[in-house]
Structure 1
């Protein structure tokens, strides 16, 4: 299933370009993550173009030495310049500083992370916890739920209201997805 997933991800030409230019991005502990990956798969399973309804392309990195907003913005600007010809929205996020802004942005607590993979582990829906980089795949909960379209709340980040909104947003675009009710811890 890993080989299938990696092939499916690359059918989105923007994902392929990002991965082909990976070395120029110079992101410490860098990963291409989230929607641009699993939504590419869901689009293909739905018979839609791989890029349909993908709002942005998320890149995680981990730099504990610069927790500043200005530092993250500088990395964002550099990545934007390197991929400007793609005409896509890129979201670059230093996972070392998420705990600083998440509570005020989402109204929920968030732990200090120790790597980019910690951030991937904490996406609201386990089936969407995926990241790739050249020669690497990280899917801590496997890929079966992603391909089956099973949306459940991640017990590592039990924010029921956020989960419900995210799952409803996905199901509006891919009606065949199955959404489980939020299970409170």
Structure 2
């Protein structure tokens, strides 16, 4: 998507059953309701920090949606991620339709804070907007390369975040290579 796009209107990509990947505009401000509903093979979405509002059911019924990275300041509409793998694998009690009407605030706070615990610092770095190699390497040096395999409460690893992040210009192997070279240098 061109970085000139600031809004995605209602149902713009609804029922695009072949939509596997999308890199949103870095200047995106609004995603209207049902904009990406029923994109059944879409697995991950990274909302830019510029996005102020996501409409109700915007990503609903994307049964394979596993990664939904959103910033704390973004307002999320009702049932934005209902009937998704992410929500199904969560700790929330959903009704028979897979929605969470009674827990809207809890679900939205959980989405925005899923990786805020200090033990998930590598998750945050890998999912951040344009993650920096230096930041990732600093965390990996402190925690070891095994930190890439640590799962958060929904079973997502930092490796998955980095691999799926459309804004990441670095790869895990570059971080691991630098880590190994540093370790070898320290032991010589």
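Coordinate-derived values only; no laboratory data. As the structure is a computational prediction, the values presented were derived from the model and not from experiment. Cβ atoms are built from the backbone, for glycine too; each structure is taken alone.
Computing helix-only ellipticity at 222 nm (-39500 (n - 2.57) for each DSSP H run of 4 or more, over all residues; to 500) across structures 1, 2 gives -8500 for structure 2. Suppose distance in nm of label points 7 Å out along Cα→Cβ at positions 79 and 103 works out to 2.5; of 1, 2, which structure was it derived from? Source structure for this number: 1.
Could you tell me which structure in 1, 2 was used to calculate relative contact order in percent (Cα under 8 Å, 6 or more apart) as 14? Here the read-out was taken from 2. P(r) over Cα pairs in 10 Å bins from 0, in percent, for residues 63-110 alone was computed and gave 26, 43, 27, 5; which structure, 1, 2, did it come from? Of the structures listed, the value fits 1.
Work out the source of 5, 21, 31, 30, 12, 1 here, i.e. which of 1, 2 gives that when P(r) over Cα pairs in 5 Å bins from 0, in percent, for residues 15-70 alone is computed. Checking each candidate, the match is 2.
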